[in-house]
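Visitor: Some structures are shown below for you to check.
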Structure I
Amino acid sequence: MKKVFNVLLLGLGNIAMGYDMDRDDVCWTHLKAISKHSGFTLISAIDPDPNQRDKFEAHAKISAFSTLQEFLAVAHPEIDLVVIATPTRHHLDDYRQIKKIKPSLVLMEKPLVNSIDQFSELKTELANGPSIIVNLFRLYQRSLNEKLSELNRSGYCRVHIRYSGSLVHNGIHFISLLEAHFGECLSYEKIMVNDEACFLMQYKNANAFFQKAYPDLDDNSMTVQSPLGTYYYLNGGRLSFFIDKNNVQTHYDQYEFNQHMLYVYDKCMDFFEKKYDKSLSLAISGQNTLLKCEQSHA
């Protein structure tokens with residue numbers, strides 16, 4: 001097996017490089033993770049915005065191109081991993097286009113596609129295309145997943161999700177976690193609360209209430225009530241702790257959240273070592289449910 005894998009980055013927005021460009025204490029973007037991970041080296045990037053390309057080149061000291069065709073026109077080493085961090089509406093076409101490069105793996109941002117119809121097209125493309133790992137980084141935070149697994153084993157759980165932005169874009173992280181630990185969503189119901197659409201989802205061993213977050217207050221937060229106590233995963237994971245039934249508090253180290261993109265690239269390395277990853281199946285199942293919820297709200 002190769003020791004270092006070559007990466008091509010598509011898209012130069014916030015998740016690609018913007019969120020942590022001026023910070024040394026976190027690893028929240030693809031550019032930072034690739035530069036820090038010993039198993040990957042970045043060959044180039046593609047973005048149609050000249051300002052973003054200039055910013056990337058100044059920071060990364062690597063040439064960027066406006067189109068895939070421009071990149072293919074120059075000599076370059078074999079590409080092992082393509083990262084698709086473009087807007088969701090471009091994902092399917094980008095996946096089709098990168099087949100010209102013949103990478104072994106694609107790391108794709110969530111949501112995968114814009115509509116339920118596009119899932120069938122993506123599945124058709126997957127039949128003769130590279131495998132996909134989806135950047136559902138919360139699936140790879142060890143303490144978070146160990147706690148959810150423990151709470152699931154303890155008995156029936158009640159989950160409250162507060163998501164920012166759109167239900168599909170940010171709800172996908174949480175519904176993927178729930179399906180990973182509580183199984184497939186059995187049913188969902190729209191509930192109006194103060195003229196706001198919320199969704200109650202039923203699982204074999206839990207129910208989950210999805211509600212729009214107060215902006216800049218509880219963005220992308222989750223609480224899980226269980227027979228053992230209540231787990232709090234707040235503000236996207238910037239704060240997490242557990243209060244047991246005796247009111248004893250356990251606070252969790254934030255290193256896993258602060259360095260979360262590195263764990264995603266560890267999973268990419270696992271793929272090259274022939275280890276299974278379930279992010280694609282969870283992303284498809286979860287996004288299907290969320291899209292249906294959004295359609296019921298329209």
Structure II
Amino acid sequence: MNAPTARQVRKAAYETGKLEKRLRRLAGQAIADYDMIGAGDRVMVCLSGGKDSYGLLDILLKLREAAPLDFEIVAVNLDQRHPGYPEHVLPEYLGRLGIPFRVEQQDTYSVVKRVIPEGATMCGLCSRLRRGVLYRVAGELGATKVALGHHRDDVLETFFLNLFFGGKLKAMPPKLTSDDGRHVVIRPLAYVPEEDLAAWAEVRQFPIIPCNLCGSQENLQRAQAKQMLREWEKRHPGRVESIFRALANVAPSHLLDRALFDFAGVGATGAPDADGDRAFDEEGRG
């Protein structure tokens with residue numbers, strides 16, 4: 001293979017710079033929009049060894065360098081003790097970064113294998129066990145925020161999983177309280193497309209650790225949602241972004257949830273209402 005020309009090298013550097021700026025801008029905007037990180041926060045970054053959590057840690061470190069406020073970052077990895085796990089990879093990587101970190105060893109692997117029947121999806125139980133351990137560690141470390149690496153595509157896939165299979169209009173919020181109510185969970189990558197994180201992982205050459213706890217078992221329903229979104233974006237560019245914007249542009253009066261809107265109190269006012277009996281807003285409205 002021929003060596004790249006000087007022009008190709010310059011172009012690659014230019015594209016890499018654009019990608020980094022986009023990642024920092026999108027993450028910074030999400031953090032600002034949802035007030036995710038404040039002065040003096042200790043942010044516990046949950047690092048799985050996948051591209052998303054590596055990207056999260058990398059971007060937060062870069063944002064902290066330029067942030068007008070001081071906050072701490074501590075990386076935490078859960079070693080679930082499954083066979084073949086390369087336990088040296090993350091400590092070596094984090095050691096080179098020179099940041100505080102903790103590797104927590106907890107044999108959730110045996111629990112999952114014992115409880116879940118052969119062939120059944122293990123992701124749900126595995127996720128719940130993992131969250132429980134991480135919340136405990138957050139308390140021990142005095143973390144004020146727990147940062148997860150979920151991105152825009154995760155948010156959208158979760159929305160459609162709840163819509164199709166759960167009968168709920170519910171997604172994956174950028175900021176919320178933990179199940180036990182003791183921690184604030186943030187998702188700084190909520191605005192970032194997955195393809196940008198994949199590209200950044202290639203650029204940064206992160207030492208990826210595949211999730212083979214259960215043989216890289218695929219969650220079929222989530223895989224279907226992911227494929228649907230990819231097909232939509234391929235055939236109708238911009239549709240995915242439009243759906244994502246809709247999640248932050250909700251009109252409770254035009255849904256059917258009586259807990260969100262006082263339908264019983266609706267009455268004629270005699271005054272024009274721009275948001276009245278309008279089922280679809282033309283392009284450019286709202």
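Visitor: Given 0.35 as the derived value for FRET efficiency 1/(1 + (r/R0)^6) of positions 2 and 26 (r between Cβ atoms, R0 = 25 Å, to 0.05), which of the supplied structures I, II does it correspond to?
Guide: Values: I: 0.35; II: 0.10.
The read-out was computed on structure I.
Visitor: Here log10 I(q)/I(0) by the Debye sum over Cα atoms at q = 0.25, 0.26, 0.27 Å⁻¹, for residues 138-209 alone was calculated and came to -1.06, -1.08, -1.11; which of the structures I, II was it taken from?
Guide: Source structure: II.
Visitor: For which of the structures I, II does the calculation of helix-only ellipticity at 222 nm (-39500 (n - 2.57) for each DSSP H run of 4 or more, over all residues; to 500) return -14000? Mind showing how you got there, number by number?
Guide: Details: I: -10500; II: -14000.
Clearly, the read-out refers to II.
Visitor: Please compute distance in nm of label points 7 Å out along Cα→Cβ at positions 10 and 42 for structures I, II and give me the label with the greatest value.
Guide: II
Visitor: Given that Kirkwood radius over Cα pairs in Å, derived from a single structure, equals 20.2, which label among I, II identifies that structure?
Guide: Details: I: 20.2; II: 21.5.
Going through each structure in turn, the value belongs to I.
Visitor: Still on this structure: Please compute FRET efficiency 1/(1 + (r/R0)^6) of positions 18 and 130 (r between Cβ atoms, R0 = 41 Å, to 0.05) for structures I, II and give me the label with the greatest value.
Guide: The maximum falls on structure I.
Visitor: For distance in nm of label points 7 Å out along Cα→Cβ at positions 106 and 186, which structure out of I, II has the highest calculated value?
Guide: I
Visitor: Right, here's the next one. One of I, II was used to calculate FRET efficiency 1/(1 + (r/R0)^6) of positions 58 and 154 (r between Cβ atoms, R0 = 35 Å, to 0.05), giving 0.10; which?
Guide: I
Values quoted throughout were computed directly from the atomic coordinates according to the rules given, and no laboratory measurement underlies them. Keep in mind that this is a model prediction, so the values were computed, not measured. Cβ atoms are built from the backbone, for glycine too; each structure is taken alone.
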